[in-house]
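Coordinate-derived values only; no laboratory data. Note that the structure is a prediction, hence the values are computed from the model and not measured. Cβ atoms are built from the backbone, for glycine too; each structure is taken alone.
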Structure P
Amino acid sequence: MPNISLKSLINAFPRQEEFLTATDIYKYPLYGGAKGGGKSRILRWALIRLLINWAVQGHKRIRVALFCEDYPALKDRHLTKIKTEFPRYLGELSDSQTEGLAFVLKLKHGGGIIALRNLDDPSKYASSEFAAAAIDELTKNKREVFDQLRSIIRWPGITHNPIISATNPGEIGHEWVKKLWIDREFSSEDPDPSQVFFVKSLPTDNPYNTQEYIEELKRLPEKLRKAYLEGNWDVFAGQYFSEWDKEQHVIQPFLIPEHWKRFRSYDHGHAKPASCGWYTLDEDGRVYKYREFYQAGLNVDQIASEIKKLSEGEIYDYSVADPSIFANIGYVDKYGGQTIAETFSRYGIQFIPASNRRIDGWNLTHQYLYWDNKMRPKIQFFSTCYNTIRTYPVLIHDEHKPEDLDTNGDDHCQDSDRYMLMSLHERKTPKMLEGEELVFKKMMERHQVKSSYNDFYYAK
């Protein structure tokens, strides 16, 4: 073996060095967030570094794993690179009956093994054991995959067992990855927050990117430029509702004029969340979603009771719901009702079937979300509609039917919005008469809000 240090062999640039240091300190370091940051390469070398450092400490023949979402990705991102990138004196790529597809270090370097695996069926690793793991393109995986891997990363005698990852924004796992590493919102089921660390790498951090490549990223449309060049997690390739912009679509709650029409829309769920939205309509046909109900695990009576409480004191033009709740599928409530819709009616909630033409509904949703420098969107959301606001920017296109969204995503709030918009048929609230507007202005002054009617409901 030539007299070359491991540091020289890796030849990491400063941002990659920061990530390598993070792998020594944190259990869940994440690297990347934009194009051209050298993500896949540093994952490979981070595992080599761990194995060699453990060998120096006396831990030989340690097994770690490098995961991609499927075999084609594993081949394109790693197998073709390992053959030319890892020197022969370090180890060799093999596919043995004992270890499967793996890169095996020479015994004089500790004999450590990088198992090269794909995550098309993560349950097949349930009985496996690795001292560490690297997940390339973490956002291409659902949260359950990450949690399954958390359960198999352990090794006798080694106390620091990191799960290191790299990724770009986007894909099916965008929401949960953003929640933990970017927004840092944790629950009791999440990893220890003190062990979750993000190293943001931009294409400008990578000295091997040419200036021509950087300039090309700068010339991309605004949303892609923000995602690929600036590492903005609120926009990404594959985003279904590309019109979404929090500054345009989310507004502070305001006192809704009494004469504005109100509506409700409901998407049923039990194991998955049930979602109900409350909407109001202004005189120009603009829709405001001012309240939401969103919860999983409740029976129909509990859901109906909650919606009834949230609706007290309000009058609705009508309420629409997922057509499936009108089907007689053997469901029986505690009163003997034969459909879910009948149960709601016993709580005074009368739904009419919504249109379930998905593509037409999504096209209409796109139209209402659209905005430009001359026009505000035709639908806006009170900032209190947390789940609606959370889910719009993370939904992605269906891989096999790109005009539809991927139903594996959290689309329940959007389903209720779609039902509502399909039912409106360009309705508007009738304008007030001259005397009524005077009463309205006095009411505004009494509540210490803007006295101009026009300014009031156009204010953000």
Structure Q
Amino acid sequence: MKITLNQNVVLDRRFTVAQRPILKDGELAFEPNSNHQPYIVFDDNRKSPVGFGLKVGATGKSYIIQRKVDGKVIKAKVGNVSNFANIDQAREEARKLAETMTQTGRNPNVLRREKTAAEITLGEAFTAYREHLEKKQPPAKPNTFTVFDKATRKLDSWKATRVRDLTSKTILDRFDEIAKKTRTTAEQTFRWANAAVNLAIELEAENAHSANRLPTLTYNPFKVLHTKARYRSRKQLEEVYKAKGVRSPLSVKDTLGKFLNAVWVRRQENRTGCDYFLLMTLWGTRRNEGLDLKWRDQITDQESLTCSWVCRETKKVFFFDTKNRSNHTLPLCVAALEIVNQRWELNRENDKPSKWVFPARSKFSKSGHYTDGRSLMKYVCEDAEIKRISNHDLRRTFGRVAEGLVTYMVLRDLLNHENNADVTPRYTDVEEDRLRESLQKIELHILATAPTVYNALLTPTFSPLPA
């Protein structure tokens, strides 16, 4: 219907989807809108452009403009009523949109979105990508956001720059500038930038396909770093790690036994940290995956679904939401179970037993559990006369030992690696008994490098080794 719109009429609270306006005896009245469908009231005021009206929907009221161009009806939203100080402002904006409709034969709002895609800045691309990390299923882990934010700050000066204005020379020069100080930082920073722009291009391609038009953002300027081979290859990275002593798993013939013996001696001073190192080595877990373990009998069944725990009764350890966003369960073999049982006995001796397997040393700890073994690792390495190893090197050590003892499928399950595109593992799930048998074999080989530790944890179940 058509009525004369003014500010008072537009703000009339009777305009809802629950009722529709009618003219009764020349006066505005309302009748029930039984299906609660949105409706449009067009304006017959002489000041208004043709096709200007008020749309009443379930979430509110907005101004619209509708025109027929070349036999096709085009309808565009002018804006929410609350966005305009008065109706005359809305009419003026509608007049501009109507002119665009007539000239182009297209919806001006669609044209604006297309322009937005072409005008997107690097900062907007970063924001959209961060939102993607938050909303994807499952969402990225907190550490990913920390790394992402740190990397993108390196390009703060470009955040207001349109993606299409970033030249190859500009990108290469900035990459080289950062790489002179820290090449790894440069590579991480620009890989994130490349990913963010790739997402923007994909989203624009989808929007263009839906609108039956050509995309306005098609090229990622950060591809030049691949074209010019600025990123190091896997082989080059491994050579750098080797030269720096990074990624140095312990040797079965030499350093593994020394490390275990040093941990065992240090255990008298820092029982919690050393037990954590021992179990981390025997389980092959990632650095953060065992820190927040709880005692299964100290938590509810519901809580056990959303946290990591150790169960002495079932002889299992459960890791919740690991790095690859999957849960991971391992059996407790003889030595690991012995360490867990000893920790349980120590916990029972406290006036207030802790729910944590590795409780924090300070009562003021925010997390409540053990969090950082860097200082302890440094002392252990000094005691063992080992140059340097990281916590993750213990996982690599586990993998090195296991590689010669078990099949690829078993090792993949023990290390909790993703299947990726390999469909074979779907048909070859490792049975629990076989997993336990394999893990026990690995445990024996690891501890055999340190007879003192082996005998303390494995006898009398297994025959003692000569010192």
Comparing distance in nm of label points 7 Å out along Cα→Cβ at positions 138 and 290 across structures P, Q, the largest value goes to P
helix-only ellipticity at 222 nm (-39500 (n - 2.57) for each DSSP H run of 4 or more, over all residues; to 500), calculated, reads -14500; among P, Q the input was structure Q
Mean projected area of the Cα convex hull in nm², calculated, reads 34.0; among P, Q the input was structure Q
Output 0.10 (FRET efficiency 1/(1 + (r/R0)^6) of positions 74 and 130 (r between Cβ atoms, R0 = 25 Å, to 0.05), calculated) maps, among P, Q, to structure Q
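Compare relative contact order in percent (Cα under 8 Å, 6 or more apart) across structures P, Q and report the one with the greatest value.
Top value of relative contact order in percent (Cα under 8 Å, 6 or more apart) goes to structure P.
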